[in-house]
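Multiple structures follow.
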Structure I
């Protein structure tokens, strides 16, 4: 839909936006402008809108996910933000110190949860059976990073709230491709990254959503300078309230400028259109992959990628990349293909299928050069 507005790898089909979104054409100019300002003005650059950039980007993101502007803040990484949110929830219910989640949740989220409380991991279909008044937080990922399956957050949020459980969602694989409406979702808190479907650039800052009704009682466990109500008064006592308290230190201006530039291409209506077309792409690929007798990970409803398993999954992914189709691999045997219509066309899907068929037929994936593991997969 906006392919002409991207700088895409030359002569490649980019099917890895679920990992890192491609670069918008106007991003280098925007970043160069920020760099030039810094080079010419140094610290005086803060007298421009730099100090307001975090709030501006947060407001733009809030509009995309159906949240109020005072419910979203863009800051730091998804892992750090998840830590903040989980600790805040646990502090609000000190007699409950358990986090319930799924066995196949994103490992990085499980690491954070395991560091702050007792974690109960169960199969997704058993979640409802494990909801009780001993659980403080139900921590889930909206779109599974492996299967791309979408969880019905509204239904499970309602069930969790019957037991007074906070719901915390990771929206990293949702935001920018799956329509979101935080106001009606029943989500208490959410986190997510911005470098996948929003194309904010590698390491672009993540976000926190906090439902307004919790603002009076929540307290961040990391009392950052920029989260202070009046940071430039340098008061020895920490004072903050609302969503701003989740801010940390000095904002990363270059990353924020990159994200601000990317967000300028999006609106909620575009995401609705993207998702509808992505479902068409997914169905096309699903039928083709199954016709090739590949094990497609099942999902009643998918996000922005489709995945299949193969004993030589790594070799297939590397052979695909060598033939101009950029995809990725997840251990132990998973190949993921992005279906984002923002920059993918039906011709791109045809090219992907053409190369995959050839790779499977000729068994190129068995070549030694495609089976030497790289540090990043």
Structure II
């Protein structure tokens, strides 16, 4: 479980700190910093799990516009499988040439229960453990954590990486969700853009989940009968969707679906193939492109899965139905400080006994400003 996040010098997040609940809805005006908070978590995941260079992830352009500081910081405190981890990632720009992205580097530090496990600075990685520590040269723009192989001496480092890998944040964009699977992949992008590649992998790994996905889609897509992959070359597959109306079937390509249909198929795919492996589920305005009545069954299934599996659920939403359904007494509001422009966060506490809803309270706070 993610216990705390600290972000500094990332977009509107300046000395931003939040102790997270087990589940909540984040509300607030556009530009308040909600999506930036999710982006910071995704950057940490890309660095630690996927081994991406920090300059591939928007640095230094994502630094706060009104600050003249060379470094960004993302710090996380989390618990996973009985371990308590504290991690800090600092992206630093060499001041000799502030416009040269290749002159950036990362500084990392990872501790468990107060004991230093790992640190990296200037391309030198130090692994701490036992009676001695080892120093390893490595790319100063990447995290060595992504390259560590499982082994008896690396158990805690791998456990931390697995914890970060189990944090899934999504901001779907149906316009980017293509239907051509050119390869297989074990991870899905934040915007679900590589859904076809990911589905191609997962449908071979988990037949039971694929069966549940088909059952879901029969319920939510009128006339749905089958989702299948058709070979169009030795390496490439094409997603095809078969419908059945009155015993008469027809098939359409992925591009023949509406944006809402593509989104629902991808979201139910995430529900059946990904949520079982997630410790944290972050959803950024998933109601876009679909009507509330279409997304509510999916949201109910996600909430049930989170409760049953003791998973953390964070949802960004502007929709009254979703806010009131998901939030109850677990709504947090983000806003921009009028004096500084920095993002701030505070818990909303509606008077449920008086019939006040989280959406009513959020709207009232905005109207009062």
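Structure notes:
- Source structure of the calculated read-out (relative contact order in percent (Cα under 8 Å, 6 or more apart), 22) within I, II: I.
- Test item: helix-only ellipticity at 222 nm (-39500 (n - 2.57) for each DSSP H run of 4 or more, over all residues; to 500) calculated as -8500, pick one of I, II: II
- Set I, II, criterion distance in nm of label points 7 Å out along Cα→Cβ at positions 197 and 221: the highest-scoring structure is I.
- If mean projected area of the Cα convex hull in nm² is computed and equals 19.5, the structure in I, II: I
- Origin of the value 3.0, where distance in nm of label points 7 Å out along Cα→Cβ at positions 93 and 205 was derived from one of I, II: I
None of the figures in this text is laboratory data; all of them are computed from the coordinates on show. All values reported here derive from a predicted model rather than from experimental measurement. Cβ atoms are built from the backbone, for glycine too; each structure is taken alone.
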